[in-house]
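**Student:** Some structures are shown below for you to check.
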Structure 1
Amino acid sequence: MGFYSERVVPRLVTCACGTKPVIRQRQKVVPLARGTVLEFGIGAGHNLPHYDASHVDKVIGIDPCSKSWELAEARANQAKVKVEFIEGSAENIPLASASVDSVLITFTLCTVPNPQAALAEARRMLKPDGKLFFCEHGIAPDERVAKWQRRINPLWKRVFGGCHITRDTRALLQEAGFGIDAIEQMYLPGTPAVAGFNTWGEAAIA
C-alpha cells in the first residue's frame, strides 16, 4: 500500500465517519445488535460506544486495514463489550457458518470491492434467526443529485479509498437474498447531498 492509502485514507475516512449526523445514525442502529455480533468494516471503532452491553456477548470486527484498527484501540479499551479484531476481507471471512446472531454493516458497503460477495458472507455467518443491521449512504432518489453522484463517483473513489456513492443499499440486500424487515431513508443534515443520502434498518435471511 502507498503512503496515501496506508496513512492518509484511514484518517480521512475516520473523520468523515465521525461527524455528528453520522454518529446520530449509528445511535439508531448499533444498539439493536444482539448476542455475538460480526461487524463489517469496524475501522476506527466508531460503533463501539453504542453497543448495548446488556444484550451483546461480544463483537467480532473485521477490517482489511490494520492501521484503522490502531485508531480504534482507545475505543476498544473503553468499550463495555468484549471486542475481537480480524484483519481481513468481508468477502472471505475466516469464521464458521451460522455462528453469529447479528451482522452490523455501517458505512462499509460503499467501500467493499464486491458487496454481493460480502453480503453472501453475511448470510453464511448468520444463524437462521439472526439479523443484519445496516446504515449506509448511497445513490439518491432525486435524479438531480444522482446525476452528480454518478459524475463525481470515479474521483470520489480515488480520494476516499474506494468509497462508492452510487450504490443502492436496498437493492443490494434484496439481490443477496435478504428480506427487509425495517427501512428508513433521509438526507443527513449538514452533509453534502451527494454523500448524505442515508438508508438504515434491519434485514433477515429471506
Structure 2
Amino acid sequence: MMTALMLFSISLMIPIAYSSGDIEAGKSKAILCSACHGQDGNSINPDWPSLAGQHEKYLTNALTAYKNGTRNNAVMGPLAMSLSEKDIENIAAFYNSLSMSKKDFDLTLAKKGEALYRGGNNKGVAACIACHGPTGKGNPGAGYPAIAGQHAQYTKLALIEYTNGNRQPIMNDMMQTIALRLSQEEMEALSEYIKAMGSN
C-alpha cells in the first residue's frame, strides 16, 4: 500500500503535455490581452497578473471558466466569451512559451513568507509547496498553477478575494479554505516570497 501511494505521489510531479495550441496563432490572438498582461506576458501593473510561463492546462481552465461564467470578472468575462475553444488553446500555448521577468523584493518580508510557503502555519494551513512545488512552478498535470515571480500585489488581492467569495476556485475549495486561515500579515509575507521566487 505504501509503495502504491509513493508511486502515485511521484506521478503527480511528472509534467504532462496538455494541448497542441499554436503559439504563433496565440500570439496574434493575444494582442488584446497585452494591454493588461504585457506583450511578453509580464504585466506592468502589479494589480494584474503576469501570465508568462503559466501552464497551458491552468490557463485553458481559467479562460473556459470566464467564458462559461463559472468565474466572474467584468473585464475577462466578455473577452473570453468571444474566444473559441481553439483560440483559448492557442493563447494558453503562447503565454506558456514566455518567461516570467525578475522583480525587486523585500528580503526580510520574503523570508517570513518562505517559512509559511514551506511549512504552513498552526491554524491548519498546509505548506504551499505541496501543490505549487519547491520552486513555485506548480504542477501542470494536476492543474496547479505556476506562481513563482507573480506580482505580490496581485497574489494578495487574489487571496483576499478567496476569503470574501469574489474569486471562485477553478478546481476545488482548497484555496478558499487556506486563505480564510491566513492573517493579512501572512498574506503579505507569502505574496512577497512568491514574487521573490521568480528571481532564483
Structure 3
Amino acid sequence: MALSVDCVIFGFEDGELKVLVIKCNIKEYKGLWSLLGDLVKPDEDLDTASYRILKERTGLDDVYLEQVQTFGQVGRHPAGRVITTAYFSLVNIKDHQLKLSDNELHWHPVNEIAEMAFDHMEILKGCLERLREKVIDHPVVFNLLPKKFSLRELQSLYEAILNIKLDRRNFRKKFFMMDWLIDLEELEEDVPHRPGKLYKFNQAKFGRKTKKVS
C-alpha cells in the first residue's frame, strides 16, 4: 500500500475561480486533467510532503495550505492500493508567475471541468466545498487577491467561489461591519469603469495568514 498527497491549488483570474491542473499521462486516463500530487516519502509527514510537492512541481512556497480529507477507495488508482490525503492551497496568480508551459501546467476554470483522472473530480469537489465553508467566517480569500484590491474585485471573488450572485449593498455593509478591510485612500487606475476605492486586508486583526496547515 502506498500513501500519497494531492494538492488542489486554487487561483482567481478574470472573475473566475481556477484550479491548477496537469494532463494525465497514464494510459487509463490519458488526456484527462489531474491534480498535482506525489507519493509521500518514508521520512516525511503529510504536511512536509504537501509543501515539497508544491515547491517541486510549481516553485511555490509561503502560500496558504490546508489539509482537507483522506481518500482511500479501493481501486482508485490503477497501479494498486494508494491512499491519498488532499490539501487545498490558495494562490494569487499574478503574484506567482509559474512557468506553466515548462511543466505542462494549466490554470483551468473550476466550473468548466467535467471529468478528471482517478478520483480527482471527487477530491476537487471536496476541497471546493471546504473552501466555500471556510470563506463564510474566515478571511482566507485574501490569499487569492493582490495586496491592493477594490470591493468590486472582492465581491467578484466571493461570487466565483460560492457560485452565486450577491447583493452589492449587503455585501459591502457586511464587510465594513467585520472590520476586515483597511481603506488605502487610493483609487483604481486604468480600469474601464468608474475607479473604485482600493483596500487591503487588515492582517494585524488576524495575524499571519499564509502557510497555515490545519
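What follows is calculated from the coordinates using simple rules that are stated; it is not laboratory data. Keep in mind that what you see is a predicted model, and the values were worked out from it rather than measured.
**Student:** Kindly point out which one of 1, 2, 3 the value 31 was derived from, the read-out being percent of Cα pairs over 28 Å apart. Could you put the intermediate results ahead of the total?
**Tutor:** Numbers: 1: 20; 2: 25; 3: 31.
Source structure: 3.
**Student:** Also: Match the computed value -15000 of helix-only ellipticity at 222 nm (-39500 (n - 2.57) for each DSSP H run of 4 or more, over all residues; to 500) to one of the structures 1, 2, 3, and report its label. Spell out each step's value before the answer.
**Tutor:** Details: 1: -10000; 2: -15000; 3: -8000.
Source structure for this number: 2.
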